[in-house]
Structure 1
Amino acid sequence: MRLGDGTIAMTLGDPSGIGPEVTIKALEDPELPVDFHPIVVGSRGTLMDALERWARDFRQISDKKFLLSERSFYFVDVATEITGSIPVGKVSREGGIVASETTRKAVNLAKNGVVQAIVTAPVNKKSFHLAGLRYPGQTEFLAELTGTSSFAMMLIGKNIRSTLVTTHLPISEVSKNLTSSAILEKIELTDRALYRFFGCDNPKIAVAALNPHAGDEGCFGYEEERIISPAIDSARARHIDAIGPLPADSLFPKAAQGKFDAVVAMYHDQGIIPVKLEAFGSGVNMTLGLPFVRVSVDHGTAYDIAGKGVADSSSMTAAIRTALALIKDIRLK
């Protein structure tokens, strides 16, 4: 199968969560481009169950092609050892196996040039662990599958783009995991992405402080002086317009006003909360540094509402739109 540039693979994610539901609902969105015909990746049982539950109108054209309302899509089945049904709304080894193999198959499609981008539905980290995969998140799994050592999470809202230096760590572990080299790496990845994907010729990047009031000259910590500032100095020496470290409470309001092209945040909630405040339910997670475009929803598997038909597909629709825009506008150099 080779469909050419502009084709997107969409994973169904964890079959026990809301991923299959939001994928089907998003694909039926009439506001998406009429020429968008993705490749959906997952287990056939999960797909058929999702179509029967959530699709307004669908028809199976062939073993690998379906018509959903007015949109056709191709389907790639994931063969696993799993037999029988997988429980909905629960952590399970079976769900982790199917979700991980789905991600693996989508990556292979991208590596082989079948698709130019991947849009991923959420997975559950505990289910991943039960399946024998010790990754803190799907992003790290994607990085290993592609042999990528330098990568980052960027959350995209309405006006705020926020790259994270550390991700899934206890807050007590953040400081000891911050290094100047890691911060510089995230600044460089952000600068490159802003130029390649977002049309920023001279990106302006704000770097957040870790401590209140940016440490207040050591009164509230020394990370700004000893770790963050040296990284910013190194970035500026490489002709990157990075400023900071700036107190997060004043930085993000300015970012929301469009005064920066992106923010580099020190830890998970520092960077994600502002994005969700301005774009809750419609934010997008982009992985920087991969050899292809990867975007995802800004939420998790939501086991508490899985199977109830109430999941909001806005973030999945936004992820599709973002992926289409990114592969259209990409600068190769």
Structure 2
Amino acid sequence: MRERDIEPLVTLHHFSHPAWFEATGAFTREANVEIFLRYVDVVLDHLGDVVTDWITINEPNVFATEAYLFGSTPPGRGGLAKVRPCLRNMAAAHLLAYQRIHSRLDNPRVTFAHHRRVFAPMNPRNPIHRALTPLVEWLFQGAIEPAFFEGRFHPLLGHPGVDLPSGGVFADAVAINYYSRTAVRGFSDATFPHTPTNDLGWEIYPPGIAEVSAELAERYQLPVWITENGTADADERFRCAFILDHLAELSRVPAVERYYHWCFVDNWEWSEGMAQKFGVVDVDRQAKPAARLLQALIREGAITPEISAQFREDGH
């Protein structure tokens, strides 16, 4: 990769782990934080000389809620009593992995990938919707941010019983996975009526990527990496426009340093299998129009009028 001027970004935990780790309680068990650190050491032994940039944990808020609260992904059980220790111990694992990587490598860049959404009241005139919106936002994403970024644990999470670093920001960039906006009318996901949606029913809301990027960049005074952004579009009707619109919004946020499209090849979604098409390449390795769009954007280094005209109208 580096011979082709591609800088690798390695994620240490992206939803999956060995069955034996799960059998011992995975991240719901505090003692397993040390097992994760031993794994980090093994990866550093093998990749530390060729990798500078690291994601410790991908989307801890999504992993904990889907795996233990809603049960839609493995292990699919546990309830709320498992969510708290899972998030708490994942935060501890991130903080200690951040410290470990920095102690072993020269000038690495380390962070965690945070799934961030925009939340807004379904009906702004409804006082219940207005009151619930900041609460739902905080429960889903805000509560864990002080723990992962700064080592400050809200009483709702509790504090891990392991020694943790403190007094600083434990990320070298804000890594954001952004997909959509959520309309709040209760504690389950909803979508505003009469808005464009993808194949999963998620609203396509490009301004949100700039909103969350600017907010976290200002709060933590760090560069922003968009580590995931993409859409489910089996018929290739709107993927190119989705990419162009989101990149145009990001151009308004000077702190944005990187953009990683999700994803290269159509991937396995835990709840939907292979049905939802996020890739710019089919599993049979046939490039889609969006692959040619990304190629053109990389070649030109900008959204030129020619690129926009070519890809926005018909995606080809």
Structure 3
Amino acid sequence: DLLPQFEAPRPFDEGKARDGARQMLWGLVKKVLIADNLAPVVEAIFHRPDAVDGPTALLGAGLFFVQIYGDFSGYSDIAIGSARLLGFDLSQNFALPFFSRDCTEFWRRWHITLNTWLRDYVFLTLEMGTRRRHLARRRALPPDRPGPRTPPAWRSAANLLLVFTLSGLWHGAAWTFVFWGFLNGLFLVPAALRRTAGATGPIAPGRWLPSLGELRGMVTTNLLIGLSLIFFRADSMGDAFAFFGALLTGPWLGFDLAPFVEPLALCGGLIVVEWLRRDRPHPLAGDGWSVGLRWATYCALILALIVRGSLASREFVYFQF
């Protein structure tokens, strides 16, 4: 999609440039205001996984989930927005993953470019090999007993599991990444065995709130993905298992949330804004609000970046990959 754009003429498009600047601003908010402010809290929790209690460990896993989303999707928004300023259209890389109703839908909404590449060049290649071998076996059977026309579903599930394990290895040559990929592949096996595509279609169309079924699916999906990210963030398998061990400890009653008020407010604000603007490519997209409100929003976000944005110089997490 990108190469033909280099050869095509690109006259300046004011609307595209304006939207690109908005998307860059939203990307900076997610990176500098949210992800970089969550980073020191997450680092402190994961630094000593054997010294934290259950509530702190659970909060640490959730905060890291939001941190890596803000960091990586913010980076993607900045790249997409800056490209639009120059007249290029880059592929969307994140599509509201926190509102996924099952794990299959989550992986259609998270790191879309990598997962599309893995699907097209690795998974489908494995599937073609599976189908060729199955066809060869069918041809060797007696004509009166041809066998099933398609390979068994467990073979597709095995291919999916292999692809996700390789995806983990792509992130780093460490058992933590490999196991993280394997675990997320396991989450998709039930849908592969049933040959279902997972949840599709718009989220809570025409409604302020999701249905109970949608909410249950979102909570379950985010819990599974968030807990799996413990392996992604931990320095070793030992640290990861120590972190899971900490989740089983207390005290759950009377836990002091005061040190986490600001991080939780940042996470809650991000989720609420993305939910309310879920019908847009990004929350600042579109001209369906007054000029005064629009510029008040821009100024408020820029002021928040200046006043509350993290002053520490932090590289994007995904630069290491």
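Of the structures labelled 1, 2, 3, one was used to calculate semi-axes √(5λ) of the Cα gyration tensor in Å, giving 31, 25, 19. Name it. The structure behind it is 2. Comparison across structures 1, 2, 3 (criterion: relative contact order in percent (Cα under 8 Å, 6 or more apart)) gives the highest value for 3. Source structure of the calculated read-out (mean count of other Cβ atoms within 10 Å over residues 65-72, 23.4) within 1, 2, 3: 3.
Just so you know, all these numbers are worked out from the coordinates, no wet-lab data involved. What you are looking at is a predicted structure, and each value in this text was computed from that prediction instead of being measured. Cβ atoms are built from the backbone, for glycine too; each structure is taken alone.
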